[in-house]
1. For the read-out helix-only ellipticity at 222 nm (-39500 (n - 2.57) for each DSSP H run of 4 or more, over all residues; to 500), a value of -25000 was computed from one structure; give its label from 1, 2.
2. By the measure Kirkwood radius over Cα pairs in Å, tell me the structure among 1, 2 with the highest figure.
3. Comparing relative contact order in percent (Cα under 8 Å, 6 or more apart) across 1, 2, which is largest?
4. For distance in nm of label points 7 Å out along Cα→Cβ at positions 12 and 68, which of 1, 2 scores largest?
5. Thinking only about mean count of other Cβ atoms within 10 Å over residues 20-27, which of 1, 2 has the largest value?
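A short reminder: the numbers here are calculations on the coordinates, not readings from a lab. Remember, predicted model here, so these are calculated numbers, not experimental data. Cβ atoms are built from the backbone, for glycine too; each structure is taken alone.
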Structure 1
Amino acid sequence: MEHETDLIKNINLIHSTELGVSRIRKNLNLNSDQDAVAYCKNKITDKNCKIYKQGKNWYCITDNTIITVNAHSYTVITAHTVK
């Protein structure tokens, strides 16, 4: 639970690289004009989101979506739908 609090407390630090944004848009079928990082932040802060830390990453699961965030840099690495 402490990790979940840490991630939510630092939600403003969450960002992604240009390549990461492209990967997120592709994997989640987002429009090119949608802000992929804002989309991920909204999912992470959703009350139904389950957050856990494993190794160097946080995994956030909600609405059949898994978002992977680096625990040190707060970089969204990838996001994809659960199959």
Structure 2
Amino acid sequence: MFGIIGWVVFGAIVGTLAKYLMPGKDSHGCLITVILGIAGAVVGGFLGRFLGLYDEGQPAGFIMATIGAILILWIGRRMKQPK
């Protein structure tokens, strides 16, 4: 189980990876990247376990966290675009 520092480190890695995999113009700093990664871990983890893709503590959680962060990043960019 992660402590606060573990969540921050994990969020930074996942958020950075999500931004790398989904390039585009982002003016967000390090704090937003960490928050993006943590939120992605929560969303991706919930979806993955809800769908029965993996159990808690399995390496697939990292992949789902990254997918969750990419999903949040995509939604944020879509909401930001003028219509």
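1. It was calculated from structure 2.
2. 2
3. Of structures 1, 2, the maximum of relative contact order in percent (Cα under 8 Å, 6 or more apart) occurs in 2.
4. 1
5. The maximum falls on structure 1.
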